[in-house]
Every structure is written in structure tokens, then in C-alpha cells.
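Pasting the structures in now, so scroll down.
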Structure 1
Amino acid sequence: MKSAIVANSPTGGNCLNWASVVVSGANLATDGTCPGFTQVTPIQLNLGPLALNPPGTTATHALLPGSVAIDAASDCNDFSGNPVTADQRGVPRPQGSACEIGAYERTSGIDTVIYFGLTTAPATPTGASVTMGAFVHDKAMVTSIVNNIPFGSSVTFNLFQNASCSGTPAFSDTVNLTGGTMAESAASSGVPGARAFGPLAVGAISYQAVFNSGDTNQVPSATSACEPLQIQSSISRFVYHLDPDHTTAYNCTLEAKIDTNGDLVPDTCPAGTQEASVAVYSPHSYEVHVQVTNATGLTITERVKGALAAGKSASYSGLAVDCGVATISGNAMTSGGKTGNQVNWNATGSTSNTALGFTMTPGQVCTLRVTVTNTYNSIGEQPITGSWSEVQTEVSPINGSSIKMSSPGTGQLSVNVTP
């Protein structure tokens, strides 16, 4: 192996399961498990997301400005000494004083990163996803390898309301560059005159920026990779554990569907989810976990409400939260008579639909747990909970107004009851 980068293993240990590996030249890794590699931090490596970087037809990690892999290869030959004249995308090597380490040769071009908040304030990168209510903007870095950025250059920020930068942009905004240096940044929400784009609803958006060179004979124009952003519900985890088994989290959620005769229509679990199976007439306990995450970059308040399975044999216990207050209210028949099956999670546990929510700071995660004990007398898909939803309030970073948003329902956590 030569001129390689091994980085950011999600399971820990980039090279833990490697057998004997012979390395040559300069190689980089983000931990100490790769013999013969130079260890660097992810910040020093500064890789872009895995993306279809032009002009390539296969995905690569771009080397962003300042990466220690730029111009750092010992030579431009492969392990056998044969010249390597192009990177994985077909871009000629080298572009600078030496070849880059890895599959990507950095050229004069444009890289983008999505940030929380206003273009006019210090900001934090969002990563690949945020929760609803976030305000964001895009920042582009234009770099040149040989000549200064020409005077009269600009960056056009295209904002798409999908995850693939496909179709016509919903908004476009062009920002003029000063020029005269080898690198220059620009920022925009994508919407002309707006310092941020938001509040974002559940779904997806994407940014793509275009560098418009003032003199293509000196520095070519360039287009950034598409940068998608997923916007998720603040209810980030909705699962249950069966009886004392806390190793398996079941997350099958079904929508209540009624046909024209008023009968419940059988449903199937969404792809990628799993469901427990229990025997009919057999009592079991289902520990429900509801997690709320604030990935908006703002301070918010949350008011969460959801139902638990009702029935003569249903009972509830162990209600606990680590933020705010939760109570159970309503009318449901249980073995002990009439009791509640509606969970109210807010600042005080109030049953009011206008109750104050509990406060969450940026990045905070809050969790609710409650155990449902029930015996099902019918086979097939049976609900453990009803659908849960939440109402979120925040203050707009643009004009200071109060914003209230509601998430889509989660669907019902369900169990498969067998004969």
C-alpha cells in the first residue's frame, strides 16, 4: 500500500482486522492501528464528505483547504514504481508541487460546508443532518493552485428543496469575490438578501455552489459537489424493549389505517425496522423509549404528547424523564379500573395543549421511559403505543420573532401477536 489514507472507521480501529500489510511512501491514518502510517487527526486530514466530485463518476472524499494530504506524497509513482498520472476522477497529477496522498488530487476549485445560523455570525457546521426548526447558510471556499483568483470573480449559491441538487434551484444568490489572492471564502443562505434559510421543515435540502471565474485563462470556473442536508423530526428515537431484554430495540411503527367498512387494515413494518413477536394471551412488558434531540443550533422548548396502548389488561409503570416533567392522563380501561393512557411531557406535566415546553440547549438530548404491561387477546399486529408528536418553539435568529412548529406523527409502535 502506498500514498493511502485510512480514516474515521465507524467501529473503531482503522486497521484492526488487517493481516500482514506492506506499506511504502507517505500514508496517513486517523488512529494508531495502521503500522507504517503517520497518525493525524480528522481535523488535520480535513476530508470532505463522500461525494461525486466533478469530473469523477465514482465517489471520493475531497481534500479540503489545509489538509495535510495536499502535496504530501513521497512521489507520483505506484507501489511498483509505475507513474500515476491521474487521480481516481481522471484529474491529472500533480496539480501542485507534489502529488496528493489518497485518491483525490486537489485542483483550483470550490468546496462548500453548510453552517447553522446567520452568514454574519460565527457558526458551527451542521453535519449531514439537523432537526426541524434549524436556520442554515452555506459557505464556499475558492482556492487556486497556480494563479490568484481573478478580479471580477463571483460565487453563485444554488439552494434545492431536495437532497440531490436536481432540477431547478428553488433559490439562487450570487456573491462577488474580491480576487487577488490564492484563496477566498464567501457565504450565503442561497436566498437573495436573507442572512439564513429557515426555519427548516422535516425533509431535505441541498446546496451546490458555482465559482464564476473573472478570467478562465488564469483560473477555470468550477462547480462544487452537491451537499445534501436531511431535516429530521426532533423525536429522534422511538423504540421499545421486550420484558427484561434491553439488548434489542424494536422500532416497527405502523399507521392506523381504516377501510371503508370501518375495519382496521393490516399493515407491515417499514423497511429497516424490526418488531418483536409474542404469543396471544401471554402477558409481557414493553419498555418504551422516546428521545428528543435539539440539532437546530438554537435554544428551543419542547412539548411532547403521545398515547399508550389501552385495554382492560393494560397497565403502566416506571414513567421517568431527564428533562421537564411527564404525567399520564386520560381515560383508558385497565385492570385497575379507569386510568390514563395519554402521556404529557412538557415543563410541568400539564395536560393543556398550550402548556409551556421544557427548555433544550443546542445539541441537548432528552429521554422519556415508560413501561406498558399488556396481554393481547387477538393475533396480528397490535399497538403498544399510539402515535407521538411534538410542538417546538424557538426565537428566529433573523428578526427575533417567536416560531412554533409541529412534527409529523411517529406512527404506533407495534408487536406481532402469534397464535
Structure 2
Amino acid sequence: MPYIGNTPAEKYAAFDVQYFTTSATASYTLDHAVANELDIRLVINNVIQEPGSGKAYTATGTTLTLSAATAGTDTMYAVYTGKASQTVNPPAGSVGINQLSATGTKDATTFLRGDNSFAVVSGTTINTNADNRVITGSGTANTLNGETNFIYNGTIVGAGTDGANADLGNGLHVKIADSGASVNANRSAIVVEGTGDNGMTIASNNAGQGGLWFANQSQSDAGQIDYNHPDDTMRFYTGGTERFRINGDDTIISRNGNYTNNGTGGGSGIKLSDVGGTRGEIGIEKTGTGAAGMIYFYNGNGTVGGIVTDGSSTSYNTSSDYRLKENEVAISDGITRLKTLKPYRFNFKADNDADGKPTKTVDGFFAHEVTAVPEAIQGEKDGAEMQSIDQAKLVPLLTSALQEAITKIETLEARVQTLENA
């Protein structure tokens, strides 16, 4: 039941009734403590008794004292009226500040706190406040700061040296300075802007990875760009699978997860590891059918070769412009040098079947024996890397030897013709 003031010592319903078992005594115990006999109405043998000293009864606490002893045949009960008369709902507007028992000064400058005391309202100062500025703590009591370069305008969170003027994207704009650039609305959740060198850093420890991941509703790792610090490799993933890797020596593209550099002499630039299937490791396509360069090779001197296709064929070209050459002399010993070549028919060991029998036989040379055209050979005999040969570089020697042979044939034919005509 609602009440005003201190909590009642006991709580019971209004007009609670207590029935007594009577005996030859003038003293009884009440179920509820009372202030005095006026808090109860006593009825004996259906007769209301008069309360008060020198009257029918007195009461204090839980002791009820009669002016005369009762008999065991008497009926007696008490109706508690004191508590019920105190626990009433006050009318609206009937309780003011003066009726409250809270401590402290009660006036227009104070308010009632939860600890039942009146306190003065303390103001809070916000320094350097303005529209859209984010408010932060200052370390000083009752003082906050409006951050000049940390804003939120309802769409963009702006931060950075010039965060107050953040105006790009639809999420976080870290603005160092205004570059004058614009951004794609579909790629602008985070924008980092500046006028000089600019970018983002993902820092990790030496044993960790730093990465940028792409997710969708069904896959948390649909795309990944990871830098692995233990082996200093940059790794690229699609569909949750690593597709290629860049390390200190080369770039390795793999379909089967093989990222081992099997070379023995440093990096290979780009290595393709079981990427293609039956169509090969590299596919270069153009929709047109006219002559077009597919691959060009450059060094410090400019273009030194290329691969060119037309509607039906492929040409493998190396630089040969006369303007690149000097000190030219005719080859006069073509046949002599040609005779040093030792062509063979052989098989490569790697082409043997499970029984060690060759599956394919080819024509060719042993690289270290091709001394007539040394520029056709790469590597040293019995060196760390296997030797290789560019057989196209034998063509000038073969041409010269053939021309010498044709000249000799023509000379002999002329002599024969002279003899026949004699």
C-alpha cells in the first residue's frame, strides 16, 4: 500500500482482526505492535470496550492489559485501526517539498537525488563546440571538447588533419588534405585522401600476417590479399583458394597449390605451376585476326624481340635491324665450321617409360659440342644449370655452308659442261 514518510514497522491489511482464546487473565499479547490502545478497538462478548487508563483496557507495543480478568467462556477480539488510518493514498498535489524527509537544501537550484538528498545541478562545459563535431572527454571535471577534425554529419565520419572538411564517400573519410579527387559511390565506404604520397598501413608482428579480405553472405574469405611475414610472401586468393604468390625471387601462379621455386639459379620472374590443363600454362588472346604483337621483350637498349601472330601463324622474332649492327663481314668458312657440328638422334631421359624404354626419339645436338656457333649455347658444361641451345642461331652458318657448297657445285657443273663441249 502506498505511504508517505518512513516505512511502517509492519505491513498488514486495514482493519485487521485478531481473535483471542480467553482465560482467567487480564493480560494478552497482540499480533501487531501498536502505539497505544487507540490503535485498536476491543470487543468482549460483542460489547465494544472503552479504551484508556482507568477504563476497560490499555495497550502499548504488543501488550494488551484489561482492567478486569476475563473468563474462559468470554469471546474477545481486537480490530486494528491505527495502521490502516495512517496508510492512505494522499490526494494529487497534496505533497510538496516540505513534506519530504530528504536532506540538503530545498530550493529552485537543487534537485532530489536517488540517495534521498538534495543537490545542486552542476553544469558541463563543451569547449570549441560547433556543428557536427564529435564530443570527447577532456580530463577536466565537467568539461568536454568538440573535436575540430573529428566530425559526423549524418553520412560521413571525418577524421585526419583536415577531417573537419571531410566530404567524400558514404562512410569514413580520413582526410589529410584536399586532393580535388572524386570517388565511386559504390567503392567509398572508406576513403583516404591527401595531396602527396598517401596510403594505408596494416602492421603485424614478424610471426603474423596482414591482410585484406573480401566476404559475401555465404563465404567469409571469398577473396584475400595477405602478406605473410615469416616468409615475406604476398598471397592472392579467390574463392577461398590461393591463386598466386609473390616472394623475393619470383611470382608463382599455381592451380594445384605448388608454390616451390624449383630453379637452381635464383628467381624466374614468373613461374606457372600446373595452371592450365590441356590448353597449356599461358593463354594470350586477341579477338582480331590481323597481324598483332602478343608479347614483346625489352631491355635497356629497347625492343629486342617479340612474338607476333596473324590470321593463321605465329612468328618468333629477334631484333635484326641493320641500324643495330656494325663490323659486318661475310662468312667464309661455313662448310669448315659446319663440319664440326655433330648431329645425333637420341631421346631425353625424362621421356622414358616406367620400364626405362624411350617413348620419343628426336634429332639434335649436345650443347657443349656446338663450338662453331657459341652464341647459340647457354650455360656451361657440367655447370649448376643444364645447358640449352637456340637452334635458330645455327641458320646463318647453315646458310653460309650451303651457299659455299652451291658455289662449288656450280663451278664443277661449269667444268663438266666445258669438258662435254670440247
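Here, each number is a calculation from the coordinates, and none is a lab measurement. Just so you know, these numbers come straight off a predicted model, no measurement behind them. Cβ atoms are built from the backbone, for glycine too; each structure is taken alone.
Here are the numbers for this structure:
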item: Identity of the structure behind 21.5 (criterion: mean count of other Cβ atoms within 10 Å over residues 111-118, calculated), options 1, 2; result: 1
item: Per distance in nm of label points 7 Å out along Cα→Cβ at positions 103 and 127, the highest-valued of structures 1, 2; result: 2
item: Among 1, 2, which structure scores highest (criterion: distance in nm of label points 7 Å out along Cα→Cβ at positions 143 and 295); result: 2
item: Which of 1, 2 leads on relative contact order in percent (Cα under 8 Å, 6 or more apart), largest value; result: 1
item: Structures 1, 2, by FRET efficiency 1/(1 + (r/R0)^6) of positions 167 and 303 (r between Cβ atoms, R0 = 41 Å, to 0.05): label with the highest value; result: 1
item: Label whose coordinates, when percent of Cα pairs over 24 Å apart, for residues 175-350 alone is calculated, return 61 (choices 1, 2); result: 1
item: Value 1.23, calculated as Cα Rg over 2.2 N^0.38 Å, assigned to which of 1, 2; result: 1
item: Highest-scoring label, criterion being distance in nm of label points 7 Å out along Cα→Cβ at positions 135 and 159, among 1, 2; result: 2
item: Structure (1, 2) behind the derived value -2500 of helix-only ellipticity at 222 nm (-39500 (n - 2.57) for each DSSP H run of 4 or more, over all residues; to 500); result: 2
